[in-house]
Structure P
Amino acid sequence: MTFDLTMDVAALTAALVDVPSVSGDERSIADAVESALRGLEYLDVERLGNAVIARTHTGRTQRIVLAGHLDTVPIADNVPSRLEGGVLYGCGTTDMKSGVAVMLRMAASLNPKVANAVCDLTYVFYDCEEIEADRNGLGLLARTRPAVLQGDLAIVLEPTAAAIEAGCQGTLRAELALTGTRAHSARSWLGDNAIHAAAPILQRLAEYEGRTVDIDGCVYREGLSAVRITGGVAGNVIPDACVVTVNFRFAPDRDVDAAAQHVRDVFTGYDVAITDVAPGALPRLTAPATAAFIAAIGVSPVAKYGWTDVARFSELGIPAINFGPGDPNLAHTRGEHVEVAQITQCEQALLAYLKG
């Protein structure tokens, strides 16, 4: 199959939603995207696994990268899509097949022979964004083919409700292991309850006050939270082990070493094992291409709460922002939906910017 890139952006979004593409199962949608892009003779198209990269080569002095992931979280009885009163419902409508549809419409609309952009363009459609970081298709490209990602600005079309969300928070997960002594629960005084030993940790978390950091006018808030507690042996056994997992969302002025040290400082006296960490991305709003994009869109940027793949571009030294249709609060929900007017708004704004 392939996608008809002459369809309006809402119909194209619906067509994308109707092709299931849960993380790890993106082959069909990647095949269809690749087929559609190969039909545009002015694009240089490559395939790496289930990532598809398409580029123009017109000799412009500036290159803009548009990036979006093809995968979704598991379907929750919300495929196929349905359109009701100007609202499109379905898995991935917000996160982020409406953004992918906008990218495909840019590829189809900006034919250098007819309506050339003011820059060269790179389109990156990738897989496995919604699962563990080591499988992320954009990460694989960054590690093995960083040259294809180079540009003056990367625009990641994650859902932002048509706002510009700059940079992103970093994220860290850590485990705090607690030990005790097993005993029969009828004689609990003979044991040492490892789950009870977690109480001081939870108290520190309840009293924790995260920083608020202003970077280039974007205000990032930090948070440290318990996200999992595991422990227990049986209904009649005092447990001898418990693990509290915490997640630290940190402002991008901290690097990963500083973030890890902060968590260790908060939990002084405990064994803290860092299990996963990803750096944030500074907003870099004064970069020329970023400033030009902000001026063209005409909205003031705000901080991105959460981690997105702008951080991967940032690690490569490429300024990057988040801009796309859809309310991010609806992502991953059973009732996930996007307003058609907002998809059109993002398409028109991006097209106007790229045409100069």
Structure Q
Amino acid sequence: MLSVYRRHSPSCGQTSRRYRRCSCPVWVQGTLGGEEIRKSLNLTSIEAAEKVVFAWKEAGKIGAEGKKVVSLVEASEKYLRDAGTRLKPSTVDLYKRGQKHLLAWCEREKVVSLKDLDIEKLRKYRETWTCKPVTACRRIDRLKMFFGFCVDSGWVKSNPAKLLKAPEVQTFGKTPFNEEEMTHIFDACGKLVTRGTWGKDNVKRVRAFIYILRYTGLRISDAASLKTSHVRDGKVLLRTEKTGTLVWIPIPDYVVQALEEVPRVSEFYFQTGNAKAKTVRGGWDRCIRSVLALAKVNHGSAHSFRSTLAVDLLNKGVSVEMVATILGNSPAVVIKHYAPYVASRQVALETAIRNIWAEPERPRFQVIQGG
């Protein structure tokens, strides 16, 4: 146990170790890690001396240099700056929202230091979440990445977020549209004029946009960023924003014609190029949901067109690896999301099992006669 005290000079006139209103030197006395000490710290401030001794206690060794106590705000800023040098702006925006949510809670709870945010505090923070389980899992993953960065930087010794248990998430496949639903969806594009919400030119744009979603499997943000330079020789060429994969998709002739009929004000087919990507994506998402409502299709979203293409290709015998290349995913992701809807895989599975049953059963033991 270490304690700090003042050792008064003869000219001071004070004798109490607890007296603080003088400038006499501060000493430390006690034992730490089996080592005894009784010497001057060459300081006259009790507060500064206590910080030095606290650093020794943290390190478990007398004379160890104390590390700087990093605040949550400072750690968060450095974490985001590091992410900005490595990741795409859209990914960094997700990290920024997560850090903003965390810092707002810490401010309400008066948690300032990074070391004060232990597992108990994190569990209390998790109790305030009202999001879905899948979103909660992503938040926990980002907390683990943040504290992992702090551990690598030497600001904390361990990652408390690793002790957070993620909620159970029921995973379901991405439900595709069937042929009848697709027919209703394409017919619903023509009803937009009768409702008076969109003009005739915009109807052409909406129909072409749905064609692109259906026959290329592009994500809604990538489809909304489609340029005239990305379409040539009956193919769509685009590098996806999420994975950076180069996608080259052949499209039917009537889709090419639909694109040619889209009225444009810039090089983009489905936007002016002046709005933020998030604004464009939100507008098209609302538009697709309006079309689905007109078609009386009670499930799905823009991503369901991507699922429809994937299942269609798999049912027609295209390999999982090829579908994964088209979608810009890994084969494992394709199997996870789309395999349950592929009838050919189920038929192949049933056939393989029946073939096993059809084989004559062999005796387990050979009977040796004689001898």
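All of the numbers you see were taken from the coordinates with simple rules; none came from a lab. What you see is a predicted model, and the numbers here were worked out from it, not measured in a lab. Cβ atoms are built from the backbone, for glycine too; each structure is taken alone.
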Q | Which of P, Q leads on Cα Rg over 2.2 N^0.38 Å, largest value | A | Q
Q) A value of 0.30 was derived for FRET efficiency 1/(1 + (r/R0)^6) of positions 156 and 292 (r between Cβ atoms, R0 = 41 Å, to 0.05); which structure in P, Q was it taken from? A) Q
Q. Out of P, Q, which structure matches 13.8 when mean count of other Cβ atoms within 10 Å over residues 4-11 is calculated?
A. Q
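Have a look at P, Q and say which one yields -16500 for helix-only ellipticity at 222 nm (-39500 (n - 2.57) for each DSSP H run of 4 or more, over all residues; to 500), as calculated.
Q
For which of P, Q does mean count of other Cβ atoms within 10 Å over residues 12-19, calculated from the coordinates, equal 10.9?
Structure of origin is Q.
One of P, Q was used to compute FRET efficiency 1/(1 + (r/R0)^6) of positions 260 and 276 (r between Cβ atoms, R0 = 30 Å, to 0.05), and the result was 0.65. Which label is that?
Q
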Q | relative contact order in percent (Cα under 8 Å, 6 or more apart) from the coordinates reads 23; which among P, Q | A | P
